[in-house]
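I've put the structures underneath this note.
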Structure I
Amino acid sequence: MSDEVPATAVAVLTHIVKSIVDDPEAVTVEVDDSGERTALNVRVGDGDLGRVIGRRGRTAASIRTVTRAAASKDDVEIDIEFLD
């Protein structure tokens with residue numbers, strides 16, 4: 001595990017989520033490196049969580065795939081959680 005913040009992954013994740021939601025100003029991405037893997041916790045405004053998760057979780061899965069690819073540029077393995 002790396003002690004560095006996965007800057008590329010955070011930037012990509014923030015950009016993608018802000019592009020999807022109705023209220024981009026309400027989007028926050030927190031880095032939690034207390035576990036085995038670094039976790040990126042995403043919070044969005046009221047009513048936008050369903051938009052980010054998508055039907056059957058497909059949008060969330062796609063966001064995770066792209067962001068993990070970006071994290072590999074920083075040599076970091078990440079998990080992404082979408083929180084209320």
Structure II
Amino acid sequence: METRTTRVFTNGNSQAIRIPAEFRINTDRVRISRTEAGDLVIHPLPAQRGSALMQTLQALCEVDEAFVAALEADRNDPLPMQEREAM
């Protein structure tokens with residue numbers, strides 16, 4: 001496992017950590033937790049694609065709760081792995 005030392009700084013009332021380029025993540029949200037040993041663990045969260053569109057549709061009453069629940073269930077139920085022939 002690769003490790004690096006980096007800076008911790010204050011940003012307003014929060015602490016921030018500079019993430020080196022080789023550890024860059026492709027999301028704007030993370031879940032952070034602390035292990036029993038006191039280590040911080042950062043888990044990137046998937047992007048909330050389409051959330052602005054869903055909010056707009058809901059504001060216009062174009063979708064109902066059943067539609068939203070069906071979309072969320074579909075997102076949480078991954079498709080099975082496809083079997084393919086080796087070439």
remark   = Candidates I, II; helix-only ellipticity at 222 nm (-39500 (n - 2.57) for each DSSP H run of 4 or more, over all residues; to 500) computed = -7000; producing structure is II
ask   = Looking at structures I, II, which one was mean count of other Cβ atoms within 10 Å over residues 6-13 calculated from, given that it came out as 19.5?
value = I
message = If you rank structures I, II by Kirkwood radius over Cα pairs in Å, which sits at the top with the largest value?
response = II
request  = Check the numbers for relative contact order in percent (Cα under 8 Å, 6 or more apart) across I, II and tell me which is largest.
outcome  = I
note = Ranked by mean count of other Cβ atoms within 10 Å over residues 30-37, the structure on top of I, II with the greatest value is I
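Only the coordinates and a few stated rules stand behind these numbers; no lab work does. Note that the coordinates shown come from a computational prediction; the quantities given were computed from them, not determined experimentally. Cβ atoms are built from the backbone, for glycine too; each structure is taken alone.
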